[in-house]
Structure formats: structure tokens, C-alpha cells
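Peer 1: Please go over the structures that come below.
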Structure I
Amino acid sequence: MTDPFAAVARLNPPLAGDGIHVFVSGASTITAMRLVSREEAEGVRTELDALVADFRRLAQRLASDEPGAAVWHADPHGEHCRYENVVTGVVVEVNVEQPDALDPYFLLEFAETSGGYPGVSAACIHGYHDMCRLLEVAGHWGLTP
């Protein structure tokens, strides 16, 4: 059986020019997807930067238990806490130990439930994977300020 990581390393270079990204998705499985292009990512960059800043600001506020948190339902689990605004339905999943940390899935959930970032939401056809790509192109991936 071929090592999936070796297969990904072999397939990514020739397919990347067509916007196709290959990744390991299981012990013996690889997945190929056409993700958001660099040009599309740059087109929503300003909105993505605002999303990241707004998410971090709100995550910090909720994690520090600042006033106003009363309108948020909190569901702590492990190092995370899922906050849902009982009035608006906005969801913010916070790493309480590192509120500035960016998780692509949680960031996209915030973007979609807030409704304030339509360009980013529309660009994320493949959800988590496209959000990873947006963060990578913007240089936000794995960063905490």
C-alpha cells in the first residue's frame, strides 16, 4: 500500500496549478479538492481581516467574562466554550486558554451565524477547507497576535 503522505507530496505540485489541493483524510485515504483560488482569497481579504479582528475581540471579551456576557448562553467543554447569543443566534466557539487562537471551523461558524461576512461565507464552498485556504493566503494561519 502506498503511504498517503507520499502520495500527497507527489500529487500536490502538478495539481496545485489547477487550484486543486490534495490532503490526507484518513489512514489510507487522500482527498483532492478545488479550493478557493489565491485571486478569490485576495478579493475577500479585507472582509476576512475584519472577521478575524471581530472574532478575536469578541472571543477575548467572552473568555474574560466582561459585562454583557449575560445575553450569551455558555456551554463549556474542555478547553473550549461555545457561546451562543440568545438574542441574535451568533455562535462563538472560544479556546478559553487562548482566546486569540483561530480555528477555521469555529471562525467560519461565527462568520455564517453573524451574517456580517457574506463574501467570506460565499467563498467557503468547501467549508473548513476553504477557510483554511483563506487563512493561509492571508497569512493568518496558526497565528496569535
Structure II
Amino acid sequence: MSTSSERRVVRMLEQFNTNLQGRTIEDYFNINSNIQFRLRKNKEKERSCLFSFKYEDSPLLYNISNLPQDINRYIKTYIHKRYDIRFELAFPMDYPFKPPKWELNTEINNKQLNEQLTRVIKIHNYKYLVDWSPWIMIEKDILLMVESLIQIKY
């Protein structure tokens, strides 16, 4: 049997999906970047959802002049960056009176990027511990997190 807070989280996520109207999160927030975002309900935990983003650096941007094309192609395979990073957005029992908590669910080999993502999450969670209001919708919370993630140098 689901509690009222679990039903509230489900309604809130359904409302967000309705607002998306089949668009991607990037289109919904009008974000122009090479990062793709995705939000879905966590089937393992009732009061949480999974937020992920994929970053892919275009190897076409790198071209070393005066080298043969075969060598350039070989170099590009090593320069190509691709990250698939997952977060969990956990909602407390007394949500919306307490803020949801973001957690990083992916271990990243890049130590500097891992530290930056951890710092972004800590700042985001702390900010809402201080300034949280029940009127803040999931859309605003996601938008603020997306804004922070875009500013990271990958």
C-alpha cells in the first residue's frame, strides 16, 4: 500500500511528464548543448527517481593539421570523451515539506570530474536545506541541477 507521500511523488512525476508533451528535457528547458538528459521512476524504490545524462564530445572538433587522415582518425578514438552519469533523486517521507536529495550513482574514472559532480550535488542539496519551500516543483529542482551540470568542464 502506498503512502500519501509516495502518491504525491508519482503525481508530481506524472505532471512533469505531461508538461514535457513528448519532448526531451533539453527541448523542454531550451538547452543547447551536447548533453542528453533523462528522468524516470525508480522501480526499486517507491519515493525516488533516476536522473541520468549522457555527454559525448564530438571527435570531429579535433583535427591535427599536417597529419595523414588515418592517423588523425586513430588519435580521435583516444580523444573521444563519453560519459553516462546517473543520479538518484530521493524524496523524503515528509516531502514536499522537506527537499528531495540528489545522490551520484555512477563511479567515474575521471577523478576531477567525479569531485566536481560530488561538489555540485553537495552544494545543491545544502542550498535546498536552507532555502526549501513546498512550492518548489520538481521541474525547478531539475532545471537548477541541469544548470549546474552544464557549467562543469567535461
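Peer 1: To which of I, II does the computed value 16.5 (Kirkwood radius over Cα pairs in Å) belong?
Peer 2: Values: I: 16.5; II: 17.4.
Comparing all candidates, it corresponds to I.
Peer 1: If distance in nm of label points 7 Å out along Cα→Cβ at positions 26 and 98 comes out at 3.6 when worked out from the coordinates, which of I, II was used?
Peer 2: Values: I: 3.0; II: 3.6.
The read-out comes from structure II.
Peer 1: When distance in nm of label points 7 Å out along Cα→Cβ at positions 74 and 114 is computed for each of I, II, which one produces 3.1? Walk me through the intermediate numbers first.
Peer 2: Values: I: 2.0; II: 3.1.
Only one of I, II returns 3.1 for distance in nm of label points 7 Å out along Cα→Cβ at positions 74 and 114, namely II.
No value in this document is a laboratory result; all are computed from the given coordinates. Being a predicted model, the structure only gives us computed values, none of them experimental. Cβ atoms are built from the backbone, for glycine too; each structure is taken alone.
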